[in-house]
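Take a look at these structures.
Please treat every number below as a calculation from the coordinates, not as lab data. Fair warning: this is a prediction, and the values are worked out from it, not measured in the lab. Cβ atoms are built from the backbone, for glycine too; each structure is taken alone.
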Structure I
Amino acid sequence: MPFRKSHAAFTSLAQSLSSLVRLRQRKRFQKKRSARRRFLEQLEPRNLMAVDIVSVTPVDGANDWAVDTNLTITFNKPVVKGQGNIHIVQNTTGSLGVAVDVNSAAVTIAGNVVTVNPPTDLLAATAYTVYIDSGTFLDTTAVATTGATLLTQDFEFLPLIPFPAPVTGGDGTDYTLTPPLNYAVDNSLLATGGQAPYRGWSFMDKNSWVREAGQARDAFTKGIGKVAVSDPDQFDDAANGGAFNSKFVSRPIRLTGVAANSVVLEFDSSFRPEDSQIGTLDVRFDGGAWTNILTLDPSNTSNDAPSATINSVNFNEKLTSGINTGVSTGGKGNAPFRSIQNPAGATTMEVRWGTVGQNDWWWALDNIKVSGTVTGEVFTGISSPTAWNLDIPFLTLGIDKTSMSENGGTATGTVTRNGVTTSALVVSILNSDTTELTLGAANPVLVTIPVGQLSATFPLTAVDDTIPDRTQRVTLTATATNFAPVTTTIDVLDD
């Protein structure tokens with residue numbers, strides 16, 4: 001009996017504990033579900049407010065676009081122009097094909113539909129990817145968005161050319177002296193002569209610059225791909241008339257609708273002085289006088305190449321307005337980087353980087369961004385290389401035989417297109433030798449690929465002549481609007 005009582009008590013206690021555990025688990029689950037529901041409820045308004053693309057034309061992957069095609073973007077709500085560019089980039093080179101400033105007349109908006117009319121035609125038989133800067137479009141709500149992108153520049157879409165002799169270290173895509181769209185380089189005070197790629201601010205493949213110039217330039221690890229470079233040291237490696245003095249000026253940044261004193265500038269920087277190099281950063285509003293907000297020189301930046309024991313932060317540093325520069329080993333640094341006081345009512349702002357030095361070192365930049373507080377939700381842009389592609393339209397041309405006799409010989413040709421089949425495609429087939437075979441009464445013959453079809457066939461008939469001319473090779477060439485020509489051959493055997 002005592003055992004039974006103990007056993008019964010133990011069973012009752014176990015059941016109570018089990019019930020308590022289940023209760024706690026149920027409460028914990030309910031709390032998690034409630035927290036998840038609150039989290040989703042917080043997200044829902046943001047999702048509803050987001051500016052998203054509903055559709056684009058030409059569609060992603062389209063290959064039936066014309067060289068003078070317009071781009072159309074349909075958003076989920078009405079939008080207005082912000083600021084930034086639409087970039088149409090050639091896939092084979094990664095270089096800019098066409099850039100369109102959203103505030104140009106080439107961009108029109110009707111409610112939620114944006115039409116982009118590129119100022120120059122695209123190239124036939126070329127694949128493109130479309131990118132759109134963050135902040136290029138805003139919705140029409142009264143929501144205040146802090147940190148909205150007003151300008152972004154990483155130089156990646158600039159087409160580069162080879163270094164000229166005797167400059168070495170390049171790979172054929174090395175530099176350009178042409179700045180991005182609507183930016184400028186002021187070389188009015190630059191001395192004559194100097195190495196050609198370094199005449200003023202230039203824009204370089206960082207790896208080419210590092211291979212060509214060395215001397216710790218590879219410490220600029222924040223710079224990736226293409227970077228902006230002012231290099232008095234390399235400039236001085238060819239005969240010249242004096243000091244390097246060049247300024248790099250941003251495109252005008254539209255401030256209409258941007259809250260006063262809300263603008264922030266940030267960029268990645270590599271600055272190395274030697275004797276007297278000075279770097280200046282200035283801003284101005286509405287074309288007025290320039291105001292200095294940052295000065296770098298040997299008094300506040302280190303000349304020592306970074307190493308395991310030396311931390312020269314100015315070689316590789318993200319700089320942000322309103323925050324002093326970092327401090328290197330030895331105590332140099334903490335240079336004041338003043339806040340940008342964009343005044344109420346200002347409509348434009350420009351930023352200017354200047355470098356002065358004679359046989360000194362360098363200042364390089366990358367990943368420039370200007371942000372501010374604006375009214376309206378910001379479209380975050382298209383940055384993915386797989387989001388909106390205009391593929392190469394191409395044809396293939398085949399024959400079901402490699403040869404046929406001129407005595408009664410026949411064959412069937414097939415012309416095929418890739419991709420979109422929403423419209424018929426007329427293909428011209430040109431015969432190189434009508435004395436050996438015919439495709440029809442005319443030359444060239446027109447073959448139509450119907451709507452909804454990828455290919456069409458056409459007959460080939462050999463011509464039986466009395467001339468002993470051995471085997472003759474005939475070439476067929478297919479062409480169509482916006483498609484690159486394609487050829488194939490067939491041998492006609494003498495009988």
Structure II
Amino acid sequence: MARLAALDWDRLDVRLVVANVQGNSVTVEDAVSVRHGDDIAKAILDLAKSKRLKSVDCLVAMERSAVEIRSVEIPVVPTDEMPDIVRMQAMREFNDLSDDWPVDFLANPPGAEGQDVLAAAASPAKVKQIASRLEAAELKLKSLVLRPTATMTLLSKSLPQLTGCILIVDILPTTLELTVLNGNSLLLSRSVPLEGVAVKAIVTQIRRTMMAAGNQAQVTIDHIVITGKSSDYPALAAELQQDFHQSVDFLDPFAATDVKIDTDSTVGLSGPFAATIGMLLHTSQPLEQNRILDFVNPRQRTVPPSRKGLYTILAVAAGIALLAGLAALWWETSRLDKQIAERTQQSKNLDKAVELAEQQIQNLNVVKEWTRGEINWLSELETLSTELPPAEQLKLERLQLQVKPTGDAEVVLEGLMKDESTVAVIEDKMSGDERTVSGTGAERKNKDADYPVSFKETVSISTASRAPKTNVALPGKQIRTFRN
């Protein structure tokens with residue numbers, strides 16, 4: 001049984017839920033909401049001490065306003081390649097995104113020509129601030145989840161009978177978060193300031209969100225769901241039914257768990273706890289199609305298994321075989337020394353076996369020499385990403401990777417830059433013991449005001465120093481060309 005803490009906060013309150021998770025079961029041990037007085041770190045520290053949460057794994061909900069979210073379109077690619085493609089596209093379309101920003105995404109079903117993806121990025125400074133608050137309280141940051149996606153998880157597990165287009169209204173002490181879903185797809189998420197349960201203001205924002213959903217996503221809201229109990233917002237429910245002529249559903253977070261406390265007396269309004277309970281439910285029973293945006297555990301390319309172990313096994317097997325052959329040869333030679341006269345034919349047969357073993361050793365050495373000179377493309381791409389000038393100076397439009405029949409490699413870079421001096425920086429940074437750089441120079445042809453200069457550079461990578469030359473001709477391998 002795992003003991004977990006789930007945290008969420010806004011401009012007034014810090015909310016904490018402590019639960020035990022075993023299999024698909026979530027048992028709420030404690031839930032509390034406290035005012036932080038503009039010192040969130042101290043409030044978390046006090047809660048952690050009072051609830052004895054030292055070294056407990058913690059799930060944190062991140063408010064919608066702290067995250068940049070955009071819908072981007074990518075080509076239909078294998079699932080394993082999507083994280084890299086989404087990050088590349090997000091780098092082009094987001095305003096302030098850089099390499100150190102965590103990026104997670106939710107993929108919608110692919111279409112005939114492409115696939116829509118909801119990409120989200122969080123500032124590394126914001127992530128670091130949250131992590132430092134937990135570290136000061138001796139808590140371990142396990143997940144940092146976008147709040148609306150945690151509420152989506154609660155909805156899918158608590159009201160699975162609702163279908164069609166759903167508007168979730170999450171009423172927090174200082175914020176109103178409105179999320180539009182269509183099936184499993186998140187279409188729209190808004191966050192607006194709110195002071196108390198102002199019915200007219202909430203109805204106005206709901207109406208604006210429904211209009212935005214119709215204009216941007218061309219959908220009509222089928223269900224309105226308010227986080228909390230029906231007894232918490234009777235006036236709001238009546239106003240919504242009167243204005244929109246449709247029923248209103250309520251999403252009580254604690255109804256989806258086994259609760260050991262009297263939440264009516266300890267937490268007051270249950271609605272603001274929707275995100276914390278949603279994160280705990282997701283941990284206990286992840287959805288078949290994960291719809292959580294987590295900036296601590298974003299979706300990433302699966303690292304291919306290392307072949308080092310395979311090569312080690314092959315080398316050990318070859319060594320054992322060689323030793324066994326040599327031992328057999330020594331034993332046979334010793335025996336034949338006593339019977340040279342009558343064992344001439346056997347000696348000739350053994351000579352053939354020795355020749356075969358030597359040929360196998362030569363073949364093994366050729367394989368070892370070839371693998372020693374093989375190009376590590378992941379390392380070369382890392383060198384490119386660290387040595388090339390930043391995006392403010394340069395934009396790549398085409399990247400071609402190729403291995404020649406000689407075993408040497410070639411990287412062709414084409415793109416745009418702010419001024420001609422960046423060419424010298426590229427050639428200086430990319431040159432080295434094994435690399436030579438040549439290019440056609442820079443030309444001011446491009447109409448792009450930000451990147452008026454076009455360039456083409458070729459980086460040749462020699463493998464001569466990595467492995468001795470052999471008589472085996474290695475076939476050339478054409479690597480995929482990337483276009484931006």
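For distance in nm of label points 7 Å out along Cα→Cβ at positions 107 and 131, the highest value in the series I, II is held by structure II. Ranked by mean count of other Cβ atoms within 10 Å over residues 147-154, structures I, II are led by II, which has the greatest value. Consider the structures I, II: one of them gives 54, 43, 26 for semi-axes √(5λ) of the Cα gyration tensor in Å as calculated from the coordinates. Say which. Matching structure: I. A value of 7.7 was computed for distance in nm of label points 7 Å out along Cα→Cβ at positions 123 and 355; which of I, II is the source structure? Going label by label, the one that fits is II. Please state which of the structures I, II yields -4000 when helix-only ellipticity at 222 nm (-39500 (n - 2.57) for each DSSP H run of 4 or more, over all residues; to 500) is computed from it. Computed on structure I.
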